[in-house]
Every structure is written in C-alpha cells, then in structure tokens.
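Some structures to go through are shown next.
No value in this document is a laboratory result; all are computed from the given coordinates. Remember, predicted model here, so these are calculated numbers, not experimental data. Cβ atoms are built from the backbone, for glycine too; each structure is taken alone.
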Structure I
Amino acid sequence: MNTQPLQHHIELAADMRPLLRWDGSVDMETWRETCTETLRDLLGMDEFVECEPIFEITEDGELNGNRRIHFMLQTEEGYFTHCDLLLPKEQDGPLPLCVCLQGHAKGSHISLGVPIYPGDEETIKGGDRDFAVRAVKEGYAALAIEQRAFGKCGGTANGPACERPAMTAFLLGRTLIGERIWDVSRALDAVLRHFGDLVTMDGSVLTGNSGGGTATYYTACLEHRFDGFMPSCAVCTYRDSIVNLHHCSCNYVPRIAKFFDMGDLAAMIAPKKLVVVCGKDDPIFPLKGVEETFGIIKELYGAAGVPDSCAMVVGDGGHRFYADAGWKAMKELLKK
C-alpha cells in the first residue's frame, strides 16, 4: 500500500504518453505551430511585455588578453540584467555570436573564466565551464548573460537561489525558464542594435551547461535567430531526470509532461543545427534518458527533412561540459 505521493507521481509519469508526440498525421510546419502555441502557453510567454530597452555600458576594458564590454540592460519594466561581451583584442570585421548561459554555478563570471568565490577555479577548470573564453578561441564573439536567480541577478556566494523566484513565477502565471528565454531574446536585440559592427548572426550559436543547457534548449524552441544550439547535460527524458531524481525547481514547467517529453520539443528546433552534449556518467541526467530523448529528436529532424542537422556527443565523464567534442560537432554541422 503506497502512502508516498512522490512515488505515486513517479508511477504516473512512467505511464504517460505526451499528447503532442509526433505521429506523422499532419505536415511538420502545422505540427510546429501547434507545439509552439502550446509551449508558449505553458511557459507563460504572453505575460511578458516589451519595455524601453534601457542600455548602459559600465565597463569597456581588457580581460585576460581579450576585450570585455560589460553592460546593463532593462529586459522588463523595472528589471535589469548583467551582460558581458567578450571579444578578441583585435578583430577584422564582425564575428559570429555565441551566447553563453552559465549553469548552476555562482554566476556568469564562470563563463568569463574569472574566479570570484571559493571553489570557482575548480568549477572553471574541472568542467570546461568558461564558455565565453572558449567561444572566443573558436573564433566567436561571446556574450555571457547572467541568468535570473544566478550570480548578480539573485544568486548568492553559495550558488543559485532559484526556489522562491521559480515558485512565485508560477503564482504569476509565468515560469523562471520563460523569464530566462525572454532575457536571451532581449539581450540579443541589444547586442545587434549596439554592436552590429562587431557581431553577426551568421554561424551564431547558443550554448550552456546544466541549468544553462536547459535554458538553451527551451530557448531554441522559440528564438530562431541562432544558427546552432548546443545544450549540455540537460536534455533527457523528464522521467529519468526531473521526475526520478532531485533537481532545482527552475527545471520545472507546470503541466508540460502532459503535452511533451523533452525530445518532442525538437519539433520546434528543427531545422536549426542541434548538438546535444552529455556525460556518460552524469548522475542527474542519465545517459539512458539522453539516448531515448535523442532518438525522438532524430526522428523529428528526419520528418523535417534535415536528419543530418543534429548530433549527440557523449563525454567520458560526469555532469560537465565537453568543449573539445562539443565544438567539433557543432562546427561540422554548421559547415553543412
């Protein structure tokens, strides 16, 4: 006799088949529109209102041999986010943009390779988490965005503080994931408006690991100005990850499993290039669930007529980014 509600939920989730699982009964474009409308509603995207994009550069200097431009941006009326544009010290013409979303570390300074708090150096070196630094080395202009409830935007010296923002967002008819997607789109607007001579969207990439990978994947469904998306250690069946295992509240979207599993969302990402990065020993996004998800992604990309525009990279380790393999796969896809 089961008296544990969580166990009951796990059992319910095991038997669920998403209502918007692709079945080939309608054309892919019509299916994509239906999925997009549903996902926008689940994320609460209609709750967001464009505002005056107040923009202020607070620093324009050098960081570890690169040019660093820090700016503040109002993305919603009364809410500002921190952004850092990292560029090679000298460049000849605009570079493709790589937007970097830090995961559950202590802030976007990790993406810049700048340790601030105890443990930051190991976080950076132990998992290729200096996304912006690596992107510049790969020939990109890199934009590191401070995600809501991380770092300077609500985090603490001990790490992210997602629970109350995520729960209060639910009360307001929105989601923390939706807020993070909104910030990416508004930051992209600002970069193209103010730094159009330095960046181009040709060959552009959005990437992130863990919580940043989750935001990357959901953003890929709704923000189509990027050419490629590289989520890491985040794309997995809901059953094997955020149902069966403990996760931060920022991973959850009310009612989403009724309509989608994570693989089903790829109907909105195709035909864009997609590289799913994972670790074979990741304890919180298990490989089995990643492989099942990528199977669904591959089927949807085939239905969209671009079966070779997605790839899966399995790193020989745990919950971290795998920069060498990830960037190699992404550049190969972008060449096609």
Structure II
Amino acid sequence: MNTKQMYWEKKGQIFTPSPDSWMHAYAQVPTPLVFDDFIRIYFGCRPKIKDIQPISQIGFVDVDRNNPTRILRHAEKPVLPLGDIGCFDEFGLHPISVLRVENEIWLYYVGWTRMQSVPFNRAIGLAISKDDGLTYQRYSRGPIVGASHHEPYLQQGPHVKVIDGTWHMWYLTGTDWIPDADGRMEAIYRIVHATSTDGIHWQRDGKHVLETVEENECHAGQAVIHRRGSWQMWFSYRRGLQFRNAEGGYRIGYASSNDLAHWQRDDAKAGIAVSSSGWDAEMVCYPSIVELDGKTLLFYCGNYFGKDGFGYAELIEA
C-alpha cells in the first residue's frame, strides 16, 4: 500500500463529559462497538468523589452511525461496578477492546489499584454483557492477564482480535519504574503480544513488539487492522518522563507487518498529528479503529490523556 498518500481527515470532537453529570470529567480510551443504526463508544471517566485520589469508571455514548458527532444517548450509570476491596480493579476501570462472541458482548478492560511505593498497579480483566452492551458482569474477580514471572507488573491496554480462529491480544506490560526530577515514580511500559484458543487463557512470551525511538519511551492504545495485503498498527507513544505537556505528550505512530510477529515501525506514515489549536492541539492518543459502510474511522483522545474528551477522523487515500 502506498501509505505516502494515506492520512486521517479529522472530523471533529465528539464528546467530553459535563461536570454536572455522573461522569463528571475525562473521556479516555474511546472503544467503539458498531450496531445497525449507531455506534456505541465506551470510555473511561472520572466521577466526582470526596476522596482526594480519583477513581475511574466506564460509561458510553451512542452516536449516529452516519454522523458520529451526533450523540443519540448517554449512559445513565457505569456499565460495570468497581471491583471488590483488595481486588485488582478496586479503584478504577478503563474499557479497551470490545467484540461480539456468539450472543454475548465481551469487554476487555484494565483495572487498577493503589500502591504505596509506586502510585498504582494494573491488570487486565474481562466482563461479559448479555443485554446488548448496556451492563456487564465480570468473568472473574481476578484478572485474566496479570503479573507473571516474566512480567512483574502493569498489564494493561489489551487490543483483542480473532484471526483465522486464533485470538490475538496486543497489550502493554511494565518494564520499569523511574523517578522524575521531583521524585515521583513514573511507569514505563511497552507493547507485547499473546495468543489464545478461547479468549480467556493466554499464551504470553513478553517480547516487545516495537522498537523505541527514544530512551524510556512508553507505548499505549494500539489498534491493528488488515488492509491491502498487510497488517497495520496505529499506536500512541510518549516520553517516559516530563510527558504531561504538549512537547513530551502522546503522539500517534504507525507500524506494519506481514506475519503479525515482526513489525516495522514508521511513524511518518501515521497520517495524523496534533492540531494547531483546540481540544487535540497538545496530544493525540489511544487510537481505536472501525471499518464500516466503506469507511475506516479512527476514534482517539486529545489533550491531557482525554481530559478534553475524544473525537474521530476518517482514513483518506488518494
């Protein structure tokens, strides 16, 4: 494919929560599920609580399939409650990947809990809906992908696809915790790959999928599609330190593969960058892609990891 003539045409911001709603703030990691007449977009939000430290829960908006900037419905409450005391998802949930499995909808999510020596730990859970994606129930109280002897912490960001009968998961795993100039511990994580026969039990090797372009680089929000004879991945990346700003914050990169095992990174072919002003002028991150009605749509977050919500773009090829 001649990706030199491929780019994402930005269509605009879709949603950011009202401070007066139960969602209150943030709309992180937009995760779309296509229905006949609309697209349901799950995301992580931060309800207002009395606790000094935030929590995150999963909400959604339904948008017009033909015009995703037109919102048809808001979630009236979280689709999944927080985990039990002491569980991996006690303090936060983020949706990452959603797919139909026979007459159910499976939602792969990240749960997080608070720590003492570092700010948090994360693991990957599975929730299942039998009411068309309005509410979900946990497959288990514990994670389906968590710490192992090869991967000691921070399993998160699962992008799941079923390809020729095999389940594939690209996810993030922690490689290090490093202090910034103020002594704050920052997590470093990279994309790895796993396979499964049932979507629940995963074979993992912990090998990094992509090369980095700078020291302590972090990856997140990967989306994989097959297009014109090759596999293509869009992902977000940032500096490991001093990244809560326009200069060091997330950008979207690109890689391609012929065999799902070896990936060639070329960020110049990503086809999307920050805008000159507005809600995505400082960051673009957490890409998620759907193909429908002859179009390929990219949903993504903007400034400060989704504090300014999310929008979408359409793939244009000359």
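For structures I, II, calculate distance in nm of label points 7 Å out along Cα→Cβ at positions 67 and 299 and state which one comes out highest. Working shown, then result.
On the way: I: 4.9; II: 1.9.
Largest value of distance in nm of label points 7 Å out along Cα→Cβ at positions 67 and 299: I.
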Comparing I, II on Cα Rg over 2.2 N^0.38 Å, for residues 11-98 alone, the highest sits with I
Suppose you compute mean projected area of the Cα convex hull in nm², for residues 139-186 alone for every structure in I, II: which one lands on 4.2? I
Thinking of I, II, which structure, once helix-only ellipticity at 222 nm (-39500 (n - 2.57) for each DSSP H run of 4 or more, over all residues; to 500) is computed, gives back 0? II
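Where is distance in nm of label points 7 Å out along Cα→Cβ at positions 227 and 259 largest, in which of I, II?
I
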